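J.: Each structure below is given as structure tokens.
FYI, it's all coordinate maths here, none of it is from the lab. What you are looking at is a predicted structure, and each value in this text was computed from that prediction instead of being measured. Cβ atoms are built from the backbone, for glycine too; each structure is taken alone.
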Structure I
Amino acid sequence: MPKAEIAKKTLLGVVPVDSPFYRFHPATRLMLLVFLSVTPLFVDLPEINLALIAVALFLLRWGKVQLGQIKRYLPLLFTVALFMFTVAYLAPGDRATLTPFKLLGLTFYLEPIWWAFVSYCRLIAMLFGAILYFSTNRERDLLVALRTIRLPFAASYVLALSLRSAGMFMEDFATIREAQQARGLDLESMSIADKVKLYTMYAVPLFAVALRRADEISNALFARGYTLSARPATGGKRSDYLRKQYRVLARDWIAIAAMGLAFGAVVALRIGWGAFTDDASLLKALFRWVVGA
């Protein structure tokens, strides 16, 4: 008797098979990615972007994703914040037109620091939308979603295979590093310069493995009769077996319509009426009061 599936391996981790996300069609989940990751581009209000981050975290919890997986992204969040605020401090622009304030004995300028905060909130909101999607979906789900919205066959397979290759790349990298550690490599005792050289040397085996995998994938697609036109070499039309395994239900249409209308409203309000600018931010007024500007 085959064992019952208890978990699905996604692009960024593992999710229980009974996750509520799998009640929805892959196209609905792709629309959620668009909504959470593209909406912040039209919003300067940090309050809204912070709310979108909270929504993404709630959905991660609701979708039974282990929030401990988020810890791996903390160094990235810290590095991005450090880079953005350092640039805002070192290169603020025309200081004569800016509002200075003192903090820890250093002179900062209100406008570039505030805009760095606004941009950081937008970037992190987009990042968490992507983390939510790739933590709960496989490349198969993305492929089904792209085929459902009738993206051309060649484009959909290139995108899906690119994501699959990225996952394979990370697995190959982990395998090479573990092999070196098994041979006595001590990363803790290495200097930063030596680590940089080591990671540069990883490019050689990774490049060789990538070439071999590309050849294997090409041969596998050819053996199954795939062509760029998605038609068999003998002509005719190929049955889309993968897409037919999923049905778009009423709840999918409702969710897609709701997210589409919300996204369209945000874009229309921003472009047509100039809404969601940071001038209306309560956090900006609070920040001015705190620094005495």
Structure II
Amino acid sequence: MDLNLLVALDALVAERSVTRASQRVGLSQPAMSNALRRLRQALDDPVLVRSSQGMVPTRLATELAGPVAELLAELDRVLAGDEPFDAARTDHVFRLAAVDHAWVTLVPHLAERLAELAPGARLDFSPYAETTRDDLESGAIDAAILVGDVMSKGAGLRRDRLYDDHFDCIVRRGHPRVGRRLTLARYLELGHVLASPRSRRGGLVDRALQHEGLTRRVQVIVPHFMAAPFVVAQTDLVATIPRGVARPLAAMLDLQVFPPPIRFEGGPWYLVWHERLLRAPAHAWLRQQVLEVSEGLRGTT
């Protein structure tokens, strides 16, 4: 096999698009289409197939993607020798997945840091999805920012603890039934907005209430924490959401913020990555930036 095809395979599996793969490696779209045709002949496999979610890699392509990405990363390291990563001059594209409230809490601070230290670099974020583990293993993404045990540590995966989540309750300012305090009795009387990506009832709050023999009345379910404050601003509902989302959006939407009237523990945040990137200078630098940004966020989230 022409080893140049491995570069094409890495890009095609990561991008799941001939157009984006061609842009990633600096080829024309016809040249990448030709590389895909040659890969299909060499592997006797379609490599990419159409689905309801767009183009997706075949099982063989997914199995090859991890080892191929590791080989290419090792080749880059060997060719670079001992030369350190130069953040100020790099044009590296860092690809990460993150849960939704990271967009408000961590991503703006990380973007600010990279704009200062690595102005030529690019942060390419995608939402956390069921394919995130596969994307980490295949090299489609470099790391994932997750909360709790959304993804348990698995074979080949490593994780760095970032900080712990804390929660606040929000209601609209001037709420007719909430004064200066949000008591447990009032909290249970009000209708609630629940953030659940798959419309599932239950969670940290409900488990804490159940432990006390209590339940709450959920009236609206939204798929993202960031949607809840906008619903609260237009209704007499209450929402219990991460502090890092509650406080900035409360200031924007004129909401009142209260501590939850029942004790429960938020989950820890992790940066999850694949061990094949352990010695990759660019990735090691990015991990350090995420850790330092997270250190500054402790106590505010």
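J.: From which structure (I, II) was mean count of other Cβ atoms within 10 Å over residues 16-23 calculated, if the value obtained is 14.9?
T.: That value comes from structure I.
J.: helix-only ellipticity at 222 nm (-39500 (n - 2.57) for each DSSP H run of 4 or more, over all residues; to 500) computed as -21000: which structure among I, II?
T.: I
J.: Right, something else. I, II: which one has Rg and Dmax of the Cα atoms in Å, as calculated, at 22.6, 72?
T.: Answer by label: II.
J.: Supply the structure label, taken from I, II, corresponding to relative contact order in percent (Cα under 8 Å, 6 or more apart) with the calculated value 32.
T.: I
J.: Out of I, II, which structure matches 3.4 when distance in nm of label points 7 Å out along Cα→Cβ at positions 184 and 272 is calculated?
T.: The read-out comes from structure II.
J.: For structures I, II, calculate FRET efficiency 1/(1 + (r/R0)^6) of positions 8 and 40 (r between Cβ atoms, R0 = 30 Å, to 0.05) and state which one comes out highest.
T.: II
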